[in-house]
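Throughout, read-outs are computed from the coordinates displayed, never taken from laboratory work. Being a predicted model, the structure only gives us computed values, none of them experimental. Cβ atoms are built from the backbone, for glycine too; each structure is taken alone.
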Structure P
Amino acid sequence: MNEQKMLYARTDYKLDEREVTEEEAMASMTYLQQLANERYLLAGVFGNMETEEVDGAMILFEAEDLAEAQRISDEDPIIKGGFYRYELKCWNLMVFPTNDKQ
């Protein structure tokens, strides 16, 4: 993680009952994977993957500031396609692993 950048938590909420196609889901996954290759990013969905009943997602990622975090979020194909809305918050780490093992 880059100490110069802030961490942001993006929570996605499904807008309606429209189903996301496999192509749209893969476009979002490709976009997020490209970002993960450039910066700290973790992403996952809420729901049951066995039944493919997904009702939201959370993405934790680095950005310079809130404006960049919003641009990154707005460019995600799943957001641009109008399938999900998102809530974005700065995430301040308070507890994290240390190298001390007792």
Structure Q
Amino acid sequence: MVRRVRKLLYELSGQGALFKGDEQLLKIPYDLKFFQEVIVTGGEERITGLTDFSGSLLPGDQYQLAMLVGNELILQMEDGRCLEITVVSNKGNLHKRGEIYKCDGSP
């Protein structure tokens, strides 16, 4: 018997800043979760699989967020690291376009 389990690797949340190029658009809360699929075989052997991402922005103003849907942006997180994202819905759901990297000043 083979089971697939989605394991939370880590979660990042806080108050970040959204940039389009060098222009800061707004400050906004974010919640990012990184998962890894684990395949468990009948003999309890564990095989690590693909990683997955779930992220969202938590806006105070839905209209403001709706204007950002489809835009390629940079989220600068509280700890100074950055993630290139695309806002994919007016509810704040995100698609990541790369890996987290260290920002030098503004992105």
Structure R
Amino acid sequence: MKQEKMDQLTDPAYYILLSVLEARHGYAVMQYIEDMTDGEFIVGPATLYTLVKKLQKAGLITLLDSPGDRRKTYEATEEGREMLQREIERRRRMAAHGAQAFQHLQGSEGNEK
């Protein structure tokens, strides 16, 4: 399978990769994401399996052998774990930029009064 590089993760891909830090099958991935986000983020089956294929092609997750189990079980690869660490840092920086922008805006509004 040809590997396709991913530089950033979409929100659904981010949550899918988070959920397969431990081996999980598809339905468990969807349930884990919904539970982790208290229902604020839901990934449906079509989105899940489309992104699972992309994440596999990028080498970020792998399909585990599950003899005797019809369900497909996925787990993050080492490369996937490293990507997730980078993505968490990127999102932290993004949140900090947003906080700075609002702080600047609040300071500007205070000067106008």
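Could you tell me which structure in P, Q, R was used to calculate FRET efficiency 1/(1 + (r/R0)^6) of positions 5 and 77 (r between Cβ atoms, R0 = 25 Å, to 0.05) as 0.60? Going label by label, the one that fits is P. Each of P, Q, R could give helix-only ellipticity at 222 nm (-39500 (n - 2.57) for each DSSP H run of 4 or more, over all residues; to 500), but the derived value -20000 comes from R. Figure out for me which of the structures P, Q, R the number 1.02 belongs to, where Rg/Rh (Cα atoms, Kirkwood Rh) was derived from the coordinates. Of the options listed, only P reproduces it.
Mean count of other Cβ atoms within 10 Å over residues 13-20 was computed and gave 16.6; which structure, P, Q, R, did it come from? Source structure for this number: Q. Looking at structures P, Q, R, which one was relative contact order in percent (Cα under 8 Å, 6 or more apart) calculated from, given that it came out as 24? Derived from Q, not from the others.
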